[in-house]
Structure I
């Protein structure tokens, strides 16, 4: 599948790649997975849909922000030197190519492959007479009652079009009076996108069903034109820095979001010029905000197909492993953590028998006096909220820091916060101007005449659902200094005062960026002195200009640098004289790589770090993030094995070239296939078999 290059904005900024274009490249890599015949068919379908989901959020946030800059009249260049106008133009060209590839993949590869497996997708015209009779019955019983045709005319203004909803735009004519009116029919969002009919289970897109039965909605009228369209609206949240009631401010902003400015309109490529003009004029949309799609709009809905009962077309189900040290009950978990640190690697290790069990044990243990945790994103099926409620009912001091501004999870977090407050939990909302992105839990336990702190620090959210599909790492520790640092951090977030000097933890925006830069410089100094020098980084995004500049300097000093960056990367690797010792790769597969790990090697010293922070300005300068240095040798060995497996992956990895192109890695001749995620699963299966044999 073809990739794109990123032209430099100008000679003065040729050392950075554009963040937004890098994000489009991520979508292109996911699309390559969807095109990979080595992946199970329904997994390929899911990857195809994921591209659309990522694209929606990209327009709602990143593109909307650039359009706001243009409308404000500000001529602000991004770190790579582009103006907002330049960036928008290049994004449009890149996205048009991406969506054309996606539509062709769905139409020419995935649909025929699904048909070969007996999963038929087609229009009403593909149905037999018997199937059409059944479809008519389904339409009148399940679809027709929820439809609302909205015509435009005297006393009938142009309807409000909600974001991310499919609509049929129609031109309807009265054959007797000769009058024509525009009408809109919203494709119901509460129904499945594909309607299954007949013994062969033909799957007909809902909009195709609506289009076929339009005469029932407009009796004795003639439908002259029809076209499917879909709007994307500005979905970013901006909260005033001086908001007195943060919860109320977020709720108010969510109400405004429904009516955000239009940033994109997707239309079926068959739309007439007349219909397109009507829509753009009524909605105030510029021509460069229109994206014509050849085929299905909103391919995110193909996720419905994944629920089909075809396990033969999916990955083999994965059962997370419970480590021997975690297979304990009661206060045994605290005894294990007190003995030495425990590392868990999700989803290979069970979230339920580690993180959730930790909170449940704290809630039930009569020796626990306090429980404090942070919630950035969580899920309805999580055991965390019930554990917090139980702890409160058991008379413990319980504090939950809920980040109300977690983008697109604001409503869920508001509901969680209110439920916890009603149960007696002390709920804190953080700061209006700074998100709390740290993943930390603190348990204070009475042991004899002393109070001992137990801590969990992770790279991922306390989210039971995503813990099954997101790769993350977490540490359980009873280290006294780590415990004191976390206690001080919670006191800062919930109280009023300046944070004290942290003993061991690296916390943004206070000491994290400075510490990371200092460590890079120390490794560079070692290289300059002819000593062993190496840096390894695993993160989601690498875009911080200062960090990138220091990595360039380290490369020039002779430091070998390996970066595993899942999503956005502004660093340009492999450029002679600039970054020739830097290699950047991205690993994509069954699980979403989400952990943030760092390793700095200078002479005989090797420092490992893990935490919540990516290498972006927002994370290092404008959020509360926590990164923990790792001292335990067993934990360090586990982190080392993670780095080695990712850097050895030769079938689900892409490497970034000096010209900005991502190139997929493939096994060399006579080289066995090595997929990092499969390696981690095999290791847990071996451990499981060993445990059973004992």
Structure II
């Protein structure tokens, strides 16, 4: 029998799991590099750019159909210089070329397919293409052959198209329209969310449905500020239905990226670290607001999944798990009644199947996704208790199946989100394990994801850290530090947040337009230095950064940070007003700026234990428009960075709390009942 020796291409030297997935393709891939563009100029060829990520189902499909195919490889190798990019390592390139795709086609997605000049100017864009034309989709072979002919015969037209597209994107898509904001924009956002709310299954709009947690967290804040009960009802309905659906993994826990249907039944089975971080924070806040144990339990299940499946030996967090296993989407997660009965026995198996919707006909591809969609809300606690042992048995069996691919690269931005979530979980649920995990992960970032000059980096894998960090990395990590400080009151976390924030402004602030770039001034120069304020599946780094500015201003008294936030709101005011539903995290920052903010300083007295009940109230209550500081014998160093704390003393040796709102201070408080009343007010 003849042995086929696979010859690796240039991607074999990369660290990205996505690029390594393509290392044995017959396509002569280059990573994004000057070598590739020099080769394109030397050979007078256009660039074929393919952008995706390791857990993308349709990226896998296009690889199997086309990039592993010798015929497609020959067309590409003869006529193009082919470049592969991991969007999670290079969000700057992804954002830039995705914008071109959306401008050119009206839509986007991954895999992202771009054809461009050696000068990096795109003249063609699309997403997934099959090898040959089918079902209304253009075939890649036909497309590549036609464009190669045009490159030879009508190159000037292609280059002109690229120039026009570049100019349009710069002028129309990467610059914002300035304008004043008012409180009306918050009401407009609420009204639009209410309009698109699915009253039967929760969430917003039609299938596919994304969790988009910041659309729920702004509703929680709207409820607190406005007293609008319908806002809270929308949050609760959405959180309950998402949990009941198949988008939540009822056997091994954790949420999938989105649902392909209205009911949240059939997920796109990949699990992303960022979704689980943002959803954990949302369930924790809902628990704070409502005291409903269900939300606490769901947050705990998310953390159980992350700490068990997504945590590296050093304590940092992996990026994602694939939708596919054994080449089949969702196979790892599916069950038949026969499998359930074999594991649990007839009686327990039949009972489990009835509750979790496991049927002979199946609810997905002839098999079954466990779900509780047909269960009543009031029965969920009983189901959770009664079927715990059965779920554990199924988990143990499932764990022996071939697991989906795990992208084990460690991203600073996404780790920042999970650190923030675990820090919140630690203080709200009084769980030392969560807090310890958050602190350990931050220590990893500090030790492994900064260069010799202290510059934050994007990605770590197999001993290598790479790429100067983007705005999202800074913003999400500062968010994590603010949550760590609120959970521990250790000055080092607030000090580091201030230092990173200063560095962020130095690297990313646009002094002319008064907003923030996605890339630092020391990053690779690409066609356009992009900006982003749209809060999609993830909140924009700029949106998070602005809320960080406002919180740091109120914590430290450095109100020039608040001025920068106000300048930012004006710089993109018309954009926000035109689409408030697309800027729900940024609007949380704006709501923060328009709400009377309480700054609470607790000064420890001679008896340390006296301060603990006050701190517990601060840490467990939902106080989205309150910031707090703790001054004790161990934290006096705070005075060095926050000079106004010099004036705060423990009166008569007793723990004393100081409340300031709208830059006006109230009478110092020493009684817990009075403190509790002041917080609720």
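Details
- Value 4.2, calculated as distance in nm of label points 7 Å out along Cα→Cβ at positions 209 and 641, assigned to which of I, II: II
- Each of structures I, II was scored by Kirkwood radius over Cα pairs in Å; the highest score is held by I.
- Structure with the greatest value (metric FRET efficiency 1/(1 + (r/R0)^6) of positions 217 and 617 (r between Cβ atoms, R0 = 30 Å, to 0.05), set I, II): II
- Structure (I, II) behind the derived value -15000 of helix-only ellipticity at 222 nm (-39500 (n - 2.57) for each DSSP H run of 4 or more, over all residues; to 500): II
- When distance in nm of label points 7 Å out along Cα→Cβ at positions 161 and 273 is computed for each of I, II, the one that comes out at 3.9 is II.
Every number in this text was worked out from the coordinates using simple rules, so none of it is lab data. This structure is a prediction, so every number in the text was calculated from the model and none was measured. Cβ atoms are built from the backbone, for glycine too; each structure is taken alone.
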